[in-house]
Structure I
């Protein structure tokens, strides 16, 4: 290979390695931390920040004096993704309590230690390549690599669900860059280096370190299987005769056959004993499904949002036939829209609003959709974790929010303090005389009876909940996820987290990156801020509207990197001033959230929703790549040094864009207002700076 061709090819492979690593690690963070979207912003902020710091820490003399330094760097970069992920998975339940969401400051520190070394190395390699070639060309080639990584990650996830093949591919790519460099510097044949890489990779595949690490997540249990699916990472375990399914580290369902998991159905049927049709949505509990055979339902339908767990659930049912049963597999919202029949009872097996995916199932819009599927006297039952014995608990804010949201759709709401706190909602009256209901029940329950529940206590606890509910609480909407915000604040306060200290520390590091930046560098910083805000908002909107963020993460990142490449290579907007490009970016930032929030997001066809979301990612990224190219070409300073400096400014802006909206602004203001505030701030600042 000719020496002048090395830098573009190395930048291409560097882009693939960094983006593929980012996608793989982000999926693992989802799996380790309950799928909470707050962590997506924190992860990407740490990633951008330390990659930017890496460009600042780069030392020219180190790479020039020691020709083997790039070899070491490339090999480390190839092995780091596998080894650090294995380490993170192995240590997760040793550093933190298993089954509990850890405090924000400690989990952020955990992720920082996990991500920072790789990001610093990637930043230094980028600065080294920029020094030897044209800055915009390296930026473009690295972006093309990122685009290819997004596509590859999607293909590998679908083709190899039982193996994290991308981690082994990264080792190979690290050796490819090593082979190219050794060929140029020492005339070592490329085939020899690649053969060595294949031997090492085969050895690692046979050892299967990720599988061994995943077993440590469930110590005391026997791990039977693991699957990477478009919905999330699934684990199947066995514990004292019960088989359990976990999705992204959280218990999903179990073969456990105790009667208490059927109480929501029995409470609902005590209110509507003559019901002839039943709809169950969410995590299908095998014992609950079997319990339906006690009633002579003419129709039972169930919506299983995660189709990949159903083969395991079928094993739990032990081939027992459920009369008049029909299963629908797929997103709970889109499947509910397709229902033609109305039902007497709807059981919503929802989890707490720990993330936007679960929040959307207890939103004003979804309750309205389910009401359309209810008969006149029908009722809906949903639930939250119990806080009855903790009268000052901030979880009551979540109760108030859900109660108020239900009250916007239903006339009568009745809380029930069981193993969870259930909320029955209907437009027909609900009977609170549990003594009469239990004694005269047509179908006797093993658990919901006077032996386990004192009727007067049920009534008094319900009244106690109602007296402590704030009837002025905000409504939980899809694009103003107040329940998710209250749940997140409850988690932060429970662990005495101090997110402002995290923000302060990051701001100090950003000041170091921006120190002595020119006005053009500040404009690149603002562009990075808006572009990353757009990227994280598209991730959140994808989760709300389509509900399949886990699989689409790679595609969204790939399209974003493709847009950056197009912008850096394109000749469009060459003579337009940067503030006007930022103005166009601001419009693109606001457009999707305004379209979805001022229309019914779940009535928009999926194809059109994909077009809006992915098209917007491409436009924002294209404009960001254009901003970088124009700012670089209009400056008179030394090109290599300036390119690295602007790259650091871009990443510093991206850090704030990834952190501030999901952690601070969206919980307070909702998505539409957040996008407008950020757009206005960046437009005004850019014009003020440019005039100077």
Structure II
């Protein structure tokens, strides 16, 4: 199967190259036959890469250790369920996964291309196939997943132990799909520029794929936070690790983009700006793939690292130079039909929103790059840690949440004082009441007070919009409130899907505020039989246990947990050491509730003594709740819409 896998990989490369040439020629000479041939070649490329991927999966299932990649990432003792994870556990396999996923998404994007975007489709196809061809060439020359060993070993080395966590079934593939998937709206933008079209032809496809990829990338980041929280054993969920940042960086301009295109659709503005945003997003996505393929900054997340980072850096530079040159030459033709009439308008709030997202992106990028710059020019490696990111990005994120509450309440075009007063009065009152309640509860942290009151301001604005629309529909159509609410959401799916996503952001901000400012942490050294207390919780060290497995040694403590004197649960925190990888992974004891998480880590076992670190993390539960809300909002926003969206002030007038 190894030979078949490599042959199909080579064939996919030939087809992708043919599709590029035929697409460009078809677009240049307006040849429908060449364009159709290129499109068919792209479809077949996806099919051929699927066969290649199946060949590698089959090699894992049958323990074909004659393939170097299989031998280095699996073993006879590997749980068959982990075969899917083994596929992308190393560099070569993850590249094949990226190429396969991108080929499938590209085929769907080409097949479902809206009629308005058809003039630029040949160039879009060429761009998609160029990106795909790069990955195939890299695999063919530098990271062949079907490379054979001179001598076939009796057993494989096994898989990285950190990848055996349940989250690894979804986190890496979602994050990789999100990163490479940014190339799809980027390709539609390049197709628009190369075709010479000057309107909004590419927007429908770009919005659709921008939302899909944004959702996938969001899920990947959330699952990564959950994985870090449950297995890395440091009690947190986001450490501004270089590879975490590499996933966040494209998410920021992509989020700006899916907001900004609303203005272009609504008021025919921001044409050049939107193309610039998607170029930035693609540049950051390529940077993320560079970091995962041999970036110079070490990370616990870089399972697929190699020495080929330089080739990805060259590809990144080439893409940016070509895209920005093309943008510079064409942007003057992309003239906006209108301008911002008032700073206190919705389109102005979208622009400020975009700038804040980009500011966070460049602050984060500087934090990642500064240690490298310092090392090169000063010979001193400077560590940029969490305090830098929290101090600089925290206020900007909070400003975005504030703007998220204000923006939807502002009218398009000109300021209308009556509408502003009606829309702002309830959120302002509720946020002030929240502030007073927090002060009464002796919450003295200024940042937390601002955050909680801001969250309630945004939440009240969203609930008011829903309530207003639901009441209007109920009175007009004689519907019961639940039915009226559901029909309201479906009447303007992009708008109300966005509100649901914003609701998820409020929940996330609420959770981050609680866990950042009100969590407790303390270390204890206990002997068997001793107890320790933190807050309302007591732990008693009952015993410890060491279990020797074929590929690991597990050491754990047996702990009884009490809250206010009442028994809660028995916990078994500890760690597992993997001699074959010289690596240990923590096993935290976690009890999660909507109010707080009790998080216990055990280490440094010596006879009857051990070290324990207790974290009481406030409101972390709600972080994991926000993820499904994001997904729900995105799904609703993506649903087909046949009716024209109603003006956002109609409901106000009717009331």
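A few points about this structure:
- Each of structures I, II was scored by distance in nm of label points 7 Å out along Cα→Cβ at positions 173 and 629; the highest score is held by II.
- For Kirkwood radius over Cα pairs in Å, for residues 221-612 alone computed as 23.5, the structure of I, II it came from: I
- Calculated for structures I, II, distance in nm of label points 7 Å out along Cα→Cβ at positions 533 and 565 is largest in I.
- Entry that produces 3.4 once distance in nm of label points 7 Å out along Cα→Cβ at positions 77 and 525 is calculated, selected from I, II: II
- Structures I, II were shown, and mean projected area of the Cα convex hull in nm² at 30.5 was computed from I.
- Relative contact order in percent (Cα under 8 Å, 6 or more apart) from the coordinates reads 18; which among I, II: I
- Mean count of other Cβ atoms within 10 Å over residues 421-428 - highest-scoring structure of I, II: I
None of the figures in this text is laboratory data; all of them are computed from the coordinates on show. Nothing here was measured: the structure is a model prediction, and the numbers come from that model. Cβ atoms are built from the backbone, for glycine too; each structure is taken alone.
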